[in-house]
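Some structures to go through are shown next.
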Structure P
Amino acid sequence: MQIPDVSTPARYAAVGVENLIRHNPVETGVFIGPDGATHLKRKGWNNRVSFTRQELKCVKGATFTHNHPNGYGPSLDDVHLGAAYGLKEVRVVTANFRHGLSMLNAVYFVPLFRAFAVEKSAALSAAQDDVKRGLIHPSDFGVEVLHRTWQGMAARLGFDYWRLQS
């Protein structure tokens, strides 16, 4: 287990929220201001949580954290949300990992789709090889492909991505 970064009030608050929601069977999303205060919290469904455009216009500069009950890391929609609404950081917590994305202001949604397909193809091949060599357990294959895809995307498009085991 790796120790999460709690160096700012927002990150400290996010870790606390993530510890509470990581095992929830439905997605729960929380927007946290730079001072660590919760601005907006909502429970959703088993695979998504939704906010209105008006709500999202009010959270610029916030940190958004939420859980993914399916065990997978960030989605394209998560990255788009962060880029479109000027979020400081987008975080995803699962039963086993914390993921984070930041510096999303330069990300554009259309090139994101194209780059994602290219990076996912490369990650898929590499992960298949690692399963054959016994470096990845087959049950972790999908999670690992998505993680490697985001690593490639971050390098290609210039945003920050991290994953911590927790």
Structure Q
Amino acid sequence: MKNMLSERCRLYLETQLREVGLRFLILQQGIIAIADGWTQEQREELATRLTEGGMEIMIHRKSSIVDKIESAIKEMIDDMSEVPKGNYSEYLSKKLDTDYATLSKIFSETKGSTIQQYIIQTKVEKIIDFLADETMSLTDISYKLQYSSVAHLSNQFRKIMKCSPSEYRKSGN
């Protein structure tokens, strides 16, 4: 946090963080950890509020890169037509204009998991959204998310959710 110089600044910052709906921990003068992450809207709202108070957000470079990776993955999964079949590393490298090995290393160091694990988790979340639409078959979902087969989709879903997509749909979650 740039320009956080006094106790008054700290109190102002805490108030703004709470009003934007963020859980946080002040680690030391000017360094704040945001619990549970934050949305783009929260970031923009906080930046506006802090600018009005004479402060500025300075995001750690690695965290910024991880945010960009996560955002690119979510965009990718929302529109798989942009992705060469099964080649996520190429897509991310091109989208973020950075070598995939570098992206992978930063992501793993920061998040404690791999980009591939994050992609699978995000795809499973998308599968859950699709399962709510009773007109979509597992074959449709598999095709839309570029799975090689329904069995592959089901295996990944089961690893994360501890049940099959069909069982999940029947349970009405």
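Some observations on this one:
- When mean count of other Cβ atoms within 10 Å over residues 88-95 is computed for each of P, Q, the largest belongs to: P
- Label whose coordinates, when helix-only ellipticity at 222 nm (-39500 (n - 2.57) for each DSSP H run of 4 or more, over all residues; to 500) is calculated, return -13000 (choices P, Q): P
- Rg/Rh (Cα atoms, Kirkwood Rh), for residues 16-71 alone - highest-scoring structure of P, Q: P
- Value 20, calculated as relative contact order in percent (Cα under 8 Å, 6 or more apart), assigned to which of P, Q: P
- Of structures P, Q, the largest value of Rg/Rh (Cα atoms, Kirkwood Rh) belongs to Q.
- Among P, Q, structure where distance in nm of label points 7 Å out along Cα→Cβ at positions 32 and 80 as derived comes to 2.6: P
- With distance in nm of label points 7 Å out along Cα→Cβ at positions 8 and 136 derived as 3.1, matching label from P, Q: P
Laboratory data are not the source of any read-out in this text; all were calculated from the coordinates shown. Bear in mind that the values here come from a model prediction, so they are computed numbers and not experimental data. Cβ atoms are built from the backbone, for glycine too; each structure is taken alone.
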